[in-house]
1. Taking mean projected area of the Cα convex hull in nm² for each of P, Q, which is largest?
2. When FRET efficiency 1/(1 + (r/R0)^6) of positions 373 and 421 (r between Cβ atoms, R0 = 30 Å, to 0.05) is calculated for each of the structures P, Q, which structure yields the highest value?
3. To test your reading of the models, identify which of P, Q gives -1000 for helix-only ellipticity at 222 nm (-39500 (n - 2.57) for each DSSP H run of 4 or more, over all residues; to 500) when calculated.
4. Hey, relative contact order in percent (Cα under 8 Å, 6 or more apart) derived from one of P, Q reads 12; which structure?
Structure P
Amino acid sequence: MKLAIIGTGYVGLVTGACFAEAGNTVCCVDIDEARIAALRAAKVPIYEPKLDELVLRNLHVRLSFSTDLKAAVEAATIIFIAVGTPQRPDGTANVDYVLAAAESIAAAMNDGKIIVSKSTAPVGTADQIDALVRRITRHPLAVVSNPEFLKEGSAVDDFMKPDRVVLGGDDSEAIEALKYLYEPFVRNGNPIVVMDRRSAEMSKYAANAMLATKISFINEVAALCEHVGADVDQVRHAIGLDRRIGPHFIFPGIGYGGSCFPKDVRAMISMGASACELSLLKAVDQVNERQKRILINKVRAHFGADIRSRIFAVWGLSFKPYTDDMREAPAINVIEALLESGAAIKAFDPEAAPQAQRIFNGAVHYCQHGYEALEGTDALLLCTEWNEFRRPDFQRVKTLLKSPVIFDGRNLFHPAEMKTLGFTYYSIGRGNA
């Protein structure tokens, strides 16, 4: 099939590369000329495992990149809108880019098209796209909502082997065409779920809000565990064995971040503002914001309020491992609080340092490896659970630090082992060593 993908950000690029890998002819369109030039040279602007090899393998064969939206739309039978829906200051999702893309598609249409809304957008956005396009063109069309459920760090695998594909629409021909398009990805029997457009849009928000709720819940449990002397790791294991709860997304830490959970929770709260209060989701967001400060509170409890003469090592900058994405990353809150208190920072992340440089300018010293960041620092703060941080040379760590103090925001190490090794060790919900 011939496809056009409008937007070459995280969702658009993964979608385009994966559809091309399945044999479709795909043109990914963006207004950013520098980005398109880089992609034409097989330079992928984001870090996502397996994505660069997909782009390289399909480039100039089934996958192309262009700034010419009109030509891409004219050649395509199915057009995906995969542009950003950034958060406004009041928490609502900004759909201006989505509607602008729809308007451009409508102006370029030369025959009947299927327009697919892939962007995460408030309930009713697909209806807006439908009405907008029909005002501009007389060509036949169908608008389908097809939310993405991709996890950064495993997005290619998520697309290739989805838990489910959600299609929202009432045009039977369009739905059948999209079922045919997705069929290679669901050969193991995972379902393609068809529903109305508004329910499809809500499905994405509800899924992310549920996962965010699990994270904030276990962080509340962790705080209570510290207060009463329980171990959240043991509690987490016990409740995770209950099939109604499951083991996923109940790892305590310093809060969730990224481009989805914070934005989508707040967007849901905004959608219900005039009709239902959504008190639970407000609390989820509040707990998460509070959790981002927990490591700083532990630092001040250990060193005292005045940390102006201190130097801290930070391992991990991205909001999660296997991505360079720092949007809403808890490490930002940690580093900003330390800098505001007059402390100095030496940081290491396997992928996210270039993104961090845009955020902190010259305020942070970036290191080539984790051990370099430890040299001459007063303590180590762990903010992201990259695998390479899980089994360090602890004797080397102890030698490089001025004092053997670790603040572990992701519970990577075992308190008893750290005590035996001679570290002063702070973690989340497990007491101190």
Structure Q
Amino acid sequence: MPTRPDAPLDAAISARDGSLEPGTDAHTPDAGLDAALEDAGSGAMNDDTGPMPIRVTVEHVTNRHRYVPGAMFGGWGQHLGHLVRAGGTLYWVDDACDQRVAGDCDVNVNRRVEVLRRDLAGWTSIGTLPLMGVQQNTGAIASDTALRAYGVDIVSSRMTECTFDIATATGGCAATAIATGPNANYVGASVSPAGHRIAWWTNVVDGGGGSFSYVADYGGGWNGPRSGSIAGYNDFAYAHAGFFEGSPTVLFFGQVVSGLAPAWSFGTLVGEADLTTARAATFSNVLTPPSGETIASTNDLFVDPATSEAHLLARATSGAVVYYHRPVGGPWSAPTLLPPTSFRARFLESPAWLAIASGPPEGGLVVRRFERSVVARGGPLDFEAAIVEALRLPSGLGAVQGIYPEADVTQTEPVRELAFCVVGEAAQNDVTFFVLE
């Protein structure tokens, strides 16, 4: 089966250290960011970096995050780790392996999901769920009183479902009756505002003709798969989902690949599906790239529940973060280019703030905060009004490889704070937790 645990990301950001030349169709905000980054790299953790004070809490979570040196890096996709909240408590649901155990970390074998809980004393491992037949990643959500993870059993070509009961700290995994078809990969999962669960995968066909499938559970069991083509591309990977309050529509944003290995080309598609029907998702190429750039992969997707307007973060081939906005019933906007280049960028949310966290290649974290009350008025994010803060990473973490936020689309409980986990380049089996208050 053609697999791409890290190749598309390496290709997409191979020029991430190059200079950016935004064109007339792209806006480049944050002229003072270089100074903020210089300040962030010159001293201890700065808790008052922006115009408004911010308190930063940093905690080590685990050193068993799945990472295979030379074959699978610790930050590929958003899928190898999941920060979710259930019963008022944060959990890290992690595709895990132990670097200290010979053969435990294998690019072709995903052996287990580990669950860690955040308590007053920090992060504690409370259980593991052994996987059978799963090659790559799982997708995870927190629903009611349980944590659930989904993968593809490549032996039986079935979707695997894992359930972990948080009251008893017990659970297990089993193959479902849902057939995934051949070469299924890049699993993801999400939960709608109504509490409906969805899980998805793509069927990879090298050279073209791949497909995308999703299943939906409205409370009485899984429906589907609902499968369809992806405009002739090989696969639809690293997907994000967004929901519209009071609407059955789900929005997808994913990376697509064309060509034969290893001479792949990369792009993105935006898709939509109606959860009240059995029809497959439909996809379109609607994102205009900045002048002199091409869009190579995904970063994140956020649909504001107050306005049903969509906000999207793509990644250019240079590594630049590219922002797009779509009003209700309208087209996607022209691109907005966010300097500097970045390996990862994700939306963070809390009742008071919508934020974008990104990890420049030179190290550190840049957080742009927008007041939620202002965002709720509608329209694209105003980057000139953003509160820009540069946060220094703990020593030894290295440049950011992956950002994993707590998000409404992966849990039934509301998000409470700007919380996220980070994987760094220097120790890619390590996970560090951040919360901004």
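1. Comparing P, Q by mean projected area of the Cα convex hull in nm², the maximum is at P.
2. Evaluating FRET efficiency 1/(1 + (r/R0)^6) of positions 373 and 421 (r between Cβ atoms, R0 = 30 Å, to 0.05) on every structure, the highest lands on P.
3. Going through each structure in turn, the value belongs to Q.
4. Structure P accounts for this read-out.
None of the figures in this text is laboratory data; all of them are computed from the coordinates on show. Bear in mind that the values here come from a model prediction, so they are computed numbers and not experimental data. Cβ atoms are built from the backbone, for glycine too; each structure is taken alone.
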